[in-house]
Structure 1
Amino acid sequence: MNTGDQRIDMPLGAYGVSLLATQRDGSVDAVEGQGKFRMDGASLLEAQPHVMAISPDGAELNKSHAVVLFVHGEGRTSLAAPEDVDVVEVGEITVGQFHAVEEVKTTREDGRLTFQLDDVQARRVVLITSKAERDRARQLMGAALE
């Protein structure tokens with residue numbers, strides 16, 4: 001699929017569906033599906049479980065400092081992200097506020113942040129951000145989910 005001047009390759013995954021949302025300029029700010037999403041041939045998101053990834057800060061998904069991830073099942077997820085994005089928190093939304101329950105161990109390779117969620121963690125909301133942007137990302141997440 002072409003969005004503006006970018007080519008996006010999307011998988012069908014086990015559920016047989018993939019979705020993406022773009023901004024007016026064609027930049028991708030959300031995807032949903034299972035498998036490998038590619039942007040102009042480069043990995044954007046790879047997920048073993050079915051996931052929905054949203055950028056509530058208005059940035060393109062691979063440039064965002066606040067990515068909200070909803071996961072349907074345990075497994076490994078890898079997301080193209082800026083170098084300083086190194087925090088993955090799982091938590092819950094209470095009265096419009098994100099409350100982190102735990103931080104998930106991450107690794108970094110080829111510009112991608114990779115992490116593994118177990119079945120219990122996958123039942124929660126996931127926030128992907130940087131240490132410096134953590135508070136702002138939590139606020140954006142709360143505002144996006146109100």
Structure 2
Amino acid sequence: MLRDTITPSQLNIKQDINGVFLFYDTTRNKYLSSSRESFSFGLNNRNISNNRWLMVTSGIYSNLSGYRTYRNATITSLSVQTKNQSFCIFYIRKNGSESNIYNISLNNEYGKSLDNLDENLNINDYLQCYLQITSGNVDYPILLVEFAWRG
């Protein structure tokens with residue numbers, strides 16, 4: 001529900017040392033930037049039938065590198081898409097760990113999104129993405145990770 005009138009004191013704004021304005025997010029109980037950034041992982045292949053790491057946009061498999069954050073951040077949503085109706089699981093991992101911080105399953109679906117997420121990333125953390133095929137083939141998988149800067 002939106003308020004009709006908000007006073008400056010109700011906005012609860014602060015600025016971090018990098019000059020980024022942060023607003024208090026009452027859902028996550030922390031200060032986050034209003035603007036969002038994203039990392040994307042994907043494969044420019046069709047008929048993928050083997051489990052594999054997705055690539056970062058520079059064409060490097062994410063198990064060899066990954067996306068590194070240059071500020072503290074919080075993952076706020078994830079979205080996946082394929083060209084065909086797929087049976088697969090996208091796993092998000094952090095800092096080379098075999099533990100998954102999130103996963104999204106497609107069950108005869110083209111895509112799916114998760115929002116209202118709350119996973120903190122610290123400066124220099126890095127993300128990787130693994131694709132597990134549970135049945136059939138997957139065409140042109142993409143995963144998008146949205147995050148906000150955290151104060």
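Quick note: the coordinates plus some simple rules give every number you see, no bench work behind them. All of these numbers come straight from a predicted model, not from anything done at the bench. Cβ atoms are built from the backbone, for glycine too; each structure is taken alone.
Name the one structure among 1, 2 that Rg and Dmax of the Cα atoms in Å of 17.3, 55 was derived from. Please list the in-between numbers first.
Working: 1: 14.1, 40; 2: 17.3, 55.
Answer for the origin of the read-out: 2.
Please state which of the structures 1, 2 yields 19, 55, 25, 1 when P(r) over Cα pairs in 10 Å bins from 0, in percent, for residues 48-127 alone is computed from it. Walk me through the intermediate numbers first.
Details: 1: 19, 55, 25, 1; 2: 16, 47, 32, 5.
Source structure for this number: 1.
By the measure mean count of other Cβ atoms within 10 Å over residues 24-31, tell me the structure among 1, 2 with the highest figure. Mind dumping the intermediate values first?
Values: 1: 16.4; 2: 13.9.
For this comparison of mean count of other Cβ atoms within 10 Å over residues 24-31, the top structure is 1.
If helix-only ellipticity at 222 nm (-39500 (n - 2.57) for each DSSP H run of 4 or more, over all residues; to 500) comes out at -500 when worked out from the coordinates, which of 1, 2 was used? Please list the in-between numbers first.
On the way: 1: -2500; 2: -500.
Going through each structure in turn, the value belongs to 2.
Tell me which of 1, 2 gives 2.3 when you compute distance in nm of label points 7 Å out along Cα→Cβ at positions 96 and 120.
Details: 1: 3.1; 2: 2.3.
Answer by label: 2.
For which of the structures 1, 2 does the calculation of distance in nm of label points 7 Å out along Cα→Cβ at positions 32 and 56 return 1.7? Mind showing how you got there, number by number?
Working: 1: 1.7; 2: 2.3.
So the calculation was done on 1.
Hey, relative contact order in percent (Cα under 8 Å, 6 or more apart) derived from one of 1, 2 reads 34; which structure? It would help to have the intermediate numbers written out before the result.
Values: 1: 19; 2: 34.
Structure 2 accounts for this read-out.
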